[in-house]
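Before anything else, here is the set of structures, which you'll find just below.
Derivation of every value follows stated rules applied to the coordinates shown; laboratory data play no part. Computed from a predicted model, the values in this text were never measured in an experiment. Cβ atoms are built from the backbone, for glycine too; each structure is taken alone.
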Structure P
Amino acid sequence: MEIQVVRGDITACDVDVVVTAANAPLIGGGGVDGAVHRAAGPQLLQALRPLAPCPPGEAVRTPAFGLGPRVRHIVHAVGPRYGVDDPAAELLASAYRVSVRQCDEVGAGSVAFPALSTGAFGYPLFEACQVSVQALRRIETSLRLCLLVAFDERTRKFWERALAA
């Protein structure tokens, strides 16, 4: 699988699956999850209700609803809350692995990931970028392309450093 880092809006990515940084109750919120919920529309919350709660390190999948013409599915990955959910690194890596498995289950060729757990969940950014890249490199998958979508320049630089290591 080719891994690329891009800076931008994950809701505008031209991929088969978009991953969002979900919370355990799967009710949306701020940051990337709020943006995905707004773009997908109110049907998304209805689809998520029977799937909740989702524990840290796990992920669930829904249709993409209004997210975009190519995007077919949304994977809702719950990363760890740093300093609360332990072991944090293993739970974060698991959220990436489970998300990729969800992509494989629907025959996706491409996926876009945000930096899971680095917003409200407080995971140190560079460490999270390292964990994500290591986890993604170790996964056997039929995915051809994985976009790591950085919301800001700092995240883009940290992911680029993690990929170069």
Structure Q
Amino acid sequence: MFLGDIFQQEIEYQRKLLPHRYDWGRLARMTIVGLGYGPLHHYFYLGMHRLWPVVNLKSVTKKILADQFIMSPVCIIYFFYAAGMLEKKAVSECTDELYEKALELYMVDWSVWPPTQFINFYFVPVQYQVLYINVITMLYNIFLSYIKHRGPYRTTTKQSEH
């Protein structure tokens, strides 16, 4: 999440959407949110591997569907509430932002993660799956940062007010 937000802030800065190259408070919040994903993903994917240890089309399909129908909505909800709470937003504001942005995020999620996870679960050896997913996740986190910080819910900090 750290690298994704750094890259997104650089894009925003180059487009003159940020007055300073980096909003360190925003970067810290995004990093903290990202750290919360680690244990969540670790135990979920460990559980899937135990449920469906065989590498075949049937088990890979089950893993992809579990990832999309269980993990993806949980991650999207967690993202908006965790980031919003770190921005000191009320729960109702987090809910409003979730309703405003979640469907678009979920649609992009469906276009990115099923093919990514198919490659991961079917072709990548287990010992390299985390590395592979971390690379794709970093790229996806650029998009997450973009979605989070655009529009009427954009966070303004003291640094960006100058």
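Identify which of structures P, Q gives the largest calculated value of mean count of other Cβ atoms within 10 Å over residues 54-61. Could the numbers behind the result be given before it?
Details: P: 20.1; Q: 12.4.
Once mean count of other Cβ atoms within 10 Å over residues 54-61 is worked out for each structure, P has the highest.
Computing FRET efficiency 1/(1 + (r/R0)^6) of positions 22 and 62 (r between Cβ atoms, R0 = 30 Å, to 0.05) for each of P, Q, which one ends up highest?
Values: P: 1.00; Q: 0.15.
That would be structure P.
Out of P, Q, choose the structure whose coordinates give mean count of other Cβ atoms within 10 Å over residues 14-21 equal to 25.1 when calculated.
Details: P: 25.1; Q: 11.4.
Of the options listed, only P reproduces it.
Of structures P, Q, which gives 36 when relative contact order in percent (Cα under 8 Å, 6 or more apart) is computed from the coordinates?
On the way: P: 30; Q: 36.
Answer for the origin of the read-out: Q.
For which of P, Q does helix-only ellipticity at 222 nm (-39500 (n - 2.57) for each DSSP H run of 4 or more, over all residues; to 500), calculated from the coordinates, equal -11000? It would help to have the intermediate numbers written out before the result.
On the way: P: -11000; Q: -26500.
Going through each structure in turn, the value belongs to P.
One of P, Q was used to calculate Rg/Rh (Cα atoms, Kirkwood Rh), giving 1.00; which? Walk me through the numbers on the way to the answer.
On the way: P: 0.92; Q: 1.00.
It traces back to Q.
Distance in nm of label points 7 Å out along Cα→Cβ at positions 70 and 126 computed as 1.8: which structure among P, Q?
Working: P: 3.3; Q: 1.8.
It traces back to Q.
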